[in-house]
Structure P
Amino acid sequence: MISDKLYELAFEYKKRKLWKILWDLQLFGVKLSDGRIGYISIMGAAGEHCALGLYVGDEGMESFRTIARANRYQLSPLEFQEHLLQQNCLQCAFEGKNELSEQELEEARAYARAHDIRISGKNAYPQFVKYQSNHYPWHLQTEQEQELLCQALQAAIELSEILKSTTPIALGLAPVNDLTEEILMLEPGEKGFVLTSTKLPCIKPKKWPAPKAGNDIGIASLKRMERMGVWECELLRFPEPVRNKPEEIPYFPIILLAVESSTNYILPVPPVEHYEDNPEELLNLFMESLQQQKICPDRIKVRDQRTAAFVKAFCSRLKITVSMEKELPALETAEADFLKHFSMSEEEEMDEMIQMMETILELNKEQVESLPENMVEQIDMILEQGILPEELEWKVRRLLHPELADNRPDKSAFRTVKSGRDHSYVISVSLGTGCYRHIRISGRSTLWDLHSIILEAFGFDDDHAHAFFMDNVQWSRRNCYFMRDMEMEYDGPSTEECSLDRAGLCKEKQFKFLFDFGDEWLFQCKVLRVLKEGTEEPEIIKSKGEAPKQYPDWEEDDWEGE
């Protein structure tokens, strides 16, 4: 049961509306009664989630850094989700009544009635939540957790008083990044809090769990089996929470996705809960599955350090060749199919994105100017995809970039401005099963440049019309680009006018390239990686499968009678 003290402080904190002054990256500290430092993040400026987050000690701070680094446009959906699941904090959040359990709703209303508080408006109900790495958000478990959250709320309320006569910048409240060494701290004194500062803990190098080679019986059994196949492997965090007992906090287990590259066969390996504490459990399950299938891998390919650490000792003991690869096509296909079962619909994603943009439009000038740089970049990346309603897109652009206010460009102008970031994309382009090319190309290049290198990669003559469909739907008019001077009802920018950056490319994005509207050569494209390094000229970095002939040889009989 939540204490009256915590409810009192939560309602008082809500009155202060500190989220209208601070952004979530403007971290400040509080000296807690147990001697540890609590790092406080004020959430809600963007309108998505209104809460105070308390990250306790070095472990909490490290989880905050992990969340802050997460960029959904540079990570795959599964990678992005796993970053978010590393959150380790206590929160006082404000939600709608439908988000609370019956017990939480009853407690909040009982306190409000007893203290003559009227709960009304959007996200008006306090909810106290514990975030634990790789677990589902849950209610507070102990009185100590309630007390720590009380101390964080008291510090935030005190800071709101201080900010009535000064500004966040004057206090040194700047967005925290990996280079930040020191932040503002409130320390309890005899007459209230005293402003001081505290050094942030050093960033810890990432250390991945490395299981031993596995049980001796299993190793001996696998040594006697025939070596078969090249296996593409990766450890993944399960997208949905599970639990074994009703009283348990739901958790997100780890699974090993192992795919045989030539057959796309997926090895059945059960998930595990405590991989970080006991990686041997998953390795033994992997070995058991191999024994049941009477298989010993001939070769294993991975593409990340965590999976490499997982298989290292196992492969060494069995003398299995293991290699680090940048592209693993069979694994990518398996992951995409796996994710389809859990991802939200396109309509839900669009509604969420529009709601976020409408919240951004409600910000005043001072709030806009204080937006963290990485947040502005993420919003710009959304705008560059061209998927928002045109009027909404323009309003957000004008708000973030006032220099556009006096000269509203048409749609094509938004697509032709070259990005200042020097980077490149690795794009997989396939033409039927088993025939694909990997192309590296600068983000500054145009869709025309991409079309040219695709035709070169497949040995086609450039003698027909072409178009790109960035929503991955052939002949769609929602987000498309045609070659210049097309004799059809199309008034958008041409492929010569649109850079890849402005076309909204990001990791995992799929789109279609259509060449020759008569024969309709349809190429499927997918962005595999976004590289920080640029490239002067487009290049073909990988080629697999023989391309079909653009013009098949005609037999003499085909010409008879003409």
Structure Q
Amino acid sequence: MNTIRTISDVLRDKADETKKGITFVENRRDVFVPYGRVHAEAVAAATRLAEAGIGPGDRVIFQVSENRGLIRAFWGCVYAGAVPALAPPVSGPVDVDRVRTLSDMMPGAPILVDERSHTLLTGANGAVVVGEDRLLDVSIVNDAAAEPGAAMPGHVESDFSQAGDVDSGDGAGAVPAFPVRGGTAGEALIQFSSGSTRSPKGVIVTNESVLNSLRATIPRHAHRYENKMLTWLPLTHNLSLIGFHVYALFRGYDQVLLPVSEVVADPPRWFEAVTRHRPTVTVCPNFAFKHFLRHLERRPLGDDHGYDLSNVQKLMSGSEPIDAPLARKFLAAMSAMGLREDALTSAYGMSEACLLVTTRDIYSGLSTVRLDRTGIATGQRFEDIESESGAEFVALGKAVPGISLTIRDDGGGVLGDGTVGEIHIAGAPMTRAAITAEGIVEHELTDDGAFATGDMGILRDGELFVLGRKKDIIFVNGRNYYSADLEAVLENALDRDVAVLGRSNPATGKEEIAVFLARRTPTDRKADDATGAGQSDGDEPPIDEQAVARSATTELMRVAGVPVSRVLWVDELPVASNGKKLRRKLEALL
């Protein structure tokens, strides 16, 4: 690893690897591709991209869903010296405006598309979003990978819908003079933030930042087993791309990539893949806890389910706030499949830090504190209370190596242990700038170089607890409340997606609370799109919206003492690709 200076070196270092590699899973069909072949395919892709006029420093916007094509294109860009900008692919007309914004942010950047995104971007609702001259079909890298020069080493395919059907092949050919190495300070890739509180921005990740982040991710204590990593989150998400795919390459681990669309449409695909491939590390964010639990409630496991999650040592969760009661319910359900009760490893990360800021040690399990809701304000001292009415927050671990973590007041003053304030971070993995609608903007830093995250939290013996977004604080009757906390109260009581917003009443000038209730979840919609039928197969009874709204109002007053001014129903809550709620999009409805 001492020879690794840029992200291209991470794959180049495995150019001769024939045993370790990636297993791509699609429609229950496994295709194992050794890292040596991934390297050869990337070289071929870089050649084809260069022929298409893409060279060092050029940014390429990704709109690709299929994992193998995305991996070929990603490393092809890296090897050609181009800068991959991985954005969540359009899945319908509602996403088209987002891609138009990204296109405007990077004028002239080609957009790498697959068949679905090409159709949506050139004719959604009769409006052309971008011209054909901006589009580059992902087939150019897929076709290049099939040429003789890219056919080394071989791969093995296994079709588990037809047991015993195994195919293998190999070949060899000349390799062009790629990859481009580039400088450590140059752009390596662009990660798009969730846009949960503002318009999405493209965080510029340098080679130096991504390598420092990879080194910071190495566990504090050596593992006693050989790791294999499995992710089903989209590769446009930094936890999946950097935290699983690139990190597994960096450490020389086998990895398994499972399409998110399959897990959304058919949740047991994750159970099957974990059972079959026996990874030691996999991932499950908070929104997926709900997704899997809802499936199991509709279709309970039989005694002969055959799923085995016992090999999982670490279940990463950290791309959105963790609801503690929901997490406990999820872990209890997964224990029936053999998942360790201490497998859940919570973490806190953000694009500006490239990946991780904090993480808990392996086997630490779920740990929480309860705070008095009436005392969660900047400068307030933490006090763990026993009352069930307290707001429960999950421990997210200590800062990873290379990251310094402080809690500060509104003036930037550093606060002591156990005091509520805004989370600030600094260190070697940090990025320095982002692409926005206004151009490239450097991150605003304090005088001593710390970045204000916009998240409120406390440190307790060095361990971080995130309380909520600073912009999501609701001030009612002289007290501060956090949207995420109030939402967790209602979601656990009502078993549906909820958003809670504060609004100023123009007549009285007072802050009031509005509750949004969702008729279905975004994963329900995606499952409908994938299967052509509802998740519930039409068995769900109609919602008594008035009764549910009354329950929401009563429950929030009973548990938190918070009065609700308005309850509004929406078909589904707007969310980012990582499951974070886009509360700002709901403000227009108020």
Structure R
Amino acid sequence: MILFAGLLALILGSDDCPHYTTKVGLKCVHNECVVFDYRGIPSECGGLGYCSEKPINSWGCVCMYGSTAAGRSCVPRFCVEPGTDLECSGNGICIKEKCICSLRHSGLYCEKRLDDLCPDNMVSAEGYCVVERCRGDNGLICSGHGYCLNDPDYAIPCFCDDGFDYFKSGCRPTDCLGVVNDTSEVLICNGHGECGFNAEHGKWGCDCDAGYVNAGRTCVSPNCVSPGAEHICSSHGFCTLDSETNSYFCLCLYGYAGAYCEVCAEDAVPIWNGLCLAGACASYDDDGNLLICNNLGGCDEDSSLPAPRCLCSEGAFLKDGNCYPTYCMTGLHEICSNHGTCNYNGCNCEEGYYGVYCEHKVITCPDDETFLDGACYSSACIIDNTVCSYFGQCVKDEATGTARCICPKNLLQASDGSCIPMACILNGEVCPNMGPCQMVGKDEYECFCDFISSRLVDGQCVPYKYLSKNLFGEYIICNDRGKYDASSDSCICHSLYRGFSCEFCAENAVVINGGCYPMSCVNVHHDGTTSVCGNYGQCMLLHETQNPANETYSCMCHEYSHESNLCVSHVCMPFIDGPVCSGHGYCDGGACVCDSGYHGIQCEY
């Protein structure tokens, strides 16, 4: 009777089907035989069979001809791979006797993983093989908002479209990504909303869950956003969950306070535009201007530190919480010997102290004496802020009480009392056009140049810009084509040269093989070619004058003979006073070319 009632319910149906059955049409079908299509509509055995009780209290599908059992359903044989009992290999659905595969599978029975068709370390997306980090959650390349660079070594594998940033295997709208807490973790809408496109405003944004408000690119508790403001904790803190009260609050950065981190903390200093500087990093110059770590570093406000601190730049050191230049440091812990302040020019000594590091104490001298180099000297011996110009000795006559400079025997005493080494007096002047006179040994003195900008060459200080080196590595002045004039700070070039350092040929010079030569040294051959001293001598400057226009040049021949100040081979001119080629030809290449009717080595016949 009970079995009959159950069969009747299966056949006739009832709105109140037993819990182990599902209403399909007018029938209550056992759940073991019920499947739902892609639209969510239930069917008995997929519509291709009927449900039947099997031995041992179980139910199953009896399939019609042309179909086969696949799990709880009957499907066309065309959708089941032989030897299996899964519809479309479990990777798709059968529609009209054909498998419709998921995005990541293919094949007649959806039996192939597209990823298996790609090389190692790559997966399939939209029919292409890409690195796994380029396939978004929706199966599209870079979530459909960028293109894949396809290099596993790139930290960011997707080149995202404008307005999108790479995040978790895809390109996500930038306006939905934001950092909220102090972990610097990026979440889509902070995990408290959905990112969507607002067609009315034409932009992406967060649609926040109940109890949260939109703050820029994320959803946060209203406890962390000041009414009417857009920035979380006024951009000076993090929205943090209090585990005890389970409510959010603003955890402010160093230097900020208030419910929304909107004001400066008590120990902080206002800077500008609502910014605050931690008091530990604030200092002031002599004019009262605010400096950050003495302008020699930055303020390290890492929340992991117990307190803010100055982080000094290279060339500065930390003392008493502030940064100071290393050139002001004396000893291990002193600045300017504890007798001055440090600025960009070095130590600024307090009254009563002097020296590079304020290391010396000023001595009070009598009225007729001057304090210099750590001692008191008679003012009569102070010359150009030196004692007897460095080279003499200040001697006081005890009888008269007067003092004067006494010079050593090899030094000359000038009218002002200074002592001048004789070796430094040139043409009646002390180191003319040169640097200072200095001692180089016992009783030995020399004029020195400022070696930063000049060098001593040929007895004068010449700026490096007018110096060059010859093949032997020796310094030469004005390319050896002129002389340096200190009064005009320029090169005075010889008549054949011109230019800043006489590097070019003058207009009146003949250029032969890159050299500059006067006509007095130039041979013009019968074929129109030219040579210097006939190629048998060297053109020399005979007389150098103050006026380059009066300079004279002449050929200095080797073992050859002269003719009209030029050089020819001795083959063509065997006698010093004789004519070239006996007057009956010309010399070419070391041999005579005779006129018509003459012959012989020197055209002597």
To which of P, Q, R does the computed value -8000 (helix-only ellipticity at 222 nm (-39500 (n - 2.57) for each DSSP H run of 4 or more, over all residues; to 500)) belong?
Q
Structures P, Q, R compared on Cα Rg over 2.2 N^0.38 Å: the greatest is R
Structure from which 0.99 was derived, Rg/Rh (Cα atoms, Kirkwood Rh), for residues 361-504 alone, options P, Q, R:
Q
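Where a number appears in this text, it was derived from the coordinates with a stated rule and is not lab data. All values reported here derive from a predicted model rather than from experimental measurement.
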